1. Out of 1, 2, which structure matches 7.2 when distance in nm of label points 7 Å out along Cα→Cβ at positions 68 and 284 is calculated?
2. Between structures 1, 2, where is FRET efficiency 1/(1 + (r/R0)^6) of positions 228 and 244 (r between Cβ atoms, R0 = 30 Å, to 0.05) highest?
3. For which of the structures 1, 2 does the calculation of helix-only ellipticity at 222 nm (-39500 (n - 2.57) for each DSSP H run of 4 or more, over all residues; to 500) return -14500?
4. Looking just at Cα Rg over 2.2 N^0.38 Å, which of the labels 1, 2 belongs to the structure with the highest value?
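Here, each number is a calculation from the coordinates, and none is a lab measurement. Everything numeric in this text was worked out from a predicted model, so none of it was measured. Cβ atoms are built from the backbone, for glycine too; each structure is taken alone.
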Structure 1
Amino acid sequence: MENKKKWAIILAVIIVLVIVVIWSESTNKKSDKDLTVGAIVSLTGPAAVWGESFKNGAEMALEGKTGIKVLFEDSKGVPADGISAFDRLQMQKVDISVSILSAVSATLSKTANERKLPLLASMTTADGIANDYTVRYFNNVNMYAEPAFTAPISPVIKAKKIAFIYRTDELGVSTLRRVKELSTQYGKELVFTDTFKPNESDFLTILSKVKASGAEVLLFTDATPVEGVGILKKSVQLKLNIPIVEASGVFGDLGNRKQVEGIPFYSTAFDFVYIDKSMDFKTKYLAKYGKEANYGAAFGYDSINLLYQCKDKKNDILDCLRDLKQITGVSGTANQVAPGDFVVSMHLEKVN
């Protein structure tokens, strides 16, 4: 009798173990079908405003969705930290990585191509981002530079002499190239160009040189609020007294504009600032986070929705993205202007 009890217990244990193994295998098979995204964003440092808003938008996009998850890593807005974050995510076996900011994505796109690992780069404007293993979803330097030369409201149209200052990284260098091309095309003399360090805040020397150059208008390319606010406030202190145009997108964020209220200038902006179809997203974002959504949040939201469309083709996810040709989201409509390079148009606005 005792032997029967012993065997009954053993049999029960075996049955439980079999059930656990079957359940575990079933769970693993289900998770194997899930799309795991690794997001490399700037959560600390001067560029945190973009990383935080991108993360918030991405998390809103995940609400109510199954079969997709996002792991976030902090790049601090620094290329070396971006690579470290990328490596950590690869150890977690992500199916695709997402990166933001030109300085970080320019390095990561090369790394992704070398290692043959898929990458989606957003909030990234510099040249040379899209390649065999990187799809870009944001804009290009033409969207930052061309409105300054072609928009009817732009002071560049009547000016003959232009000064251009830019951040010394891939974004700035790429924009300089396009500014030079457009200056030649439209018969403008580029009388002064100079660089400033990323996250620079003291622009006394460089703006004094602009003032002495005889330029009739100043263009600048920045990447963080610290830079843009510093340039505008110092220009007032120096009584620069020439029109100023931001050939970048920092002040496309209405929140950043509040830091320079009363200072007149021009800035490029995404249609997201005004388009009605993004109103529902903006309302929900405000209710959830207690602050206005900027275009970083919009691209975070749209990037996750974009990847979700391709979650069932994760082994060929880059081909799936390239096959879309055009993407419409709360950030606007992006057209594929080159293989894997989706660009949302921008317009020039007069601020203050």
Structure 2
Amino acid sequence: MSWDDGVPWAIGGGSAMPAEILRLVSWAALGGQEGVFSSADLRISALETPGTSIRAMPGACSIGNRALNASKELYVGRLFSQDEVPITPTGAGGGRSDLIVAQVENPYISGEPWQIPEDPANGPYIFTRVISNVAATVKSVKDLNLGISAITLCRVDIPPSTGTVIQSMIKDLRTVVNPMTGAVQPPDDGGDGDDGDPVVVCPGGDGDDGDNDDGDACESTQTSYVPWPFTGNVDIPVPEWANYADITVTVISAQVRFDGANFLLGFLRLIFGGIPQEEQSWAANSEGRQDIVWQKVNLPVPANQRGTTQHFHLTCRMLSGLGSGRLLSTKSTKIRFDIKFKQRPGTD
């Protein structure tokens, strides 16, 4: 027979469907990707009262079949309730790192070492396993070249003479299958003239671009945060699946004016859904036009903001006592919001 498995998906009529073909269907459906299915699936955490075990939280995953001669096959499994796994304490001689994996143990493949369970119909055939004493730099079970059908959930780095595992010892190493990403366009595109553009561009202030100081000014004496540019605000719908975001906000062609000085220093800060984010500094060493940028990668999105529309706006303050002058948002200024929402392993 020239085909490895004589019965393809799906013949019917009482034909015998090989398990290899079913695993091939899983591989095709998931694009060959291993990992957990959502950001909170199979997260490893310390016990509520930390002790000598850890717990795998409920979730689902796909695991590649790494048995000899297996090709393009994935297992799919689900953990319905949390699974507690004991961790061996360390001695006074030194610390230890353990890798925690979700592992399939299939005894029905030739060459695999696993035993048939007492209940072949119900198994179990999938487990939360501990691979003890790995290097503290290991990030994937694949790095160990063990040939087992497993995916990495976390690494536990345990100090010497320690029996109690706390959350800070657990390094999350999960990956999400087909993680969702995208920038969501609000109902109003902000005046950039392109409703298909995921980048939102807001207009600048009402200054006339001349030498006068009318417009949306932030003075060098302004040492507490105020909304600036005043027009730099927009409402954005946050996807339900988004637990992180990459955000870049650029004040394009802001006008810098000096008043007997030769520099200005200040801070820009984004307010996302009413929550002030970290401030980021900017500096101007010459008068004229310049771009001022606030940027953050992997900004956590709170659970209560997902699936809702949130308000984004900028604020600005100056560094007290250094330089004199003002920062202006005029008709030539634009405020660009570039927001990419992401789904990554997380706590919820």
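1. 2
2. 1
3. Derived from 1, not from the others.
4. 2
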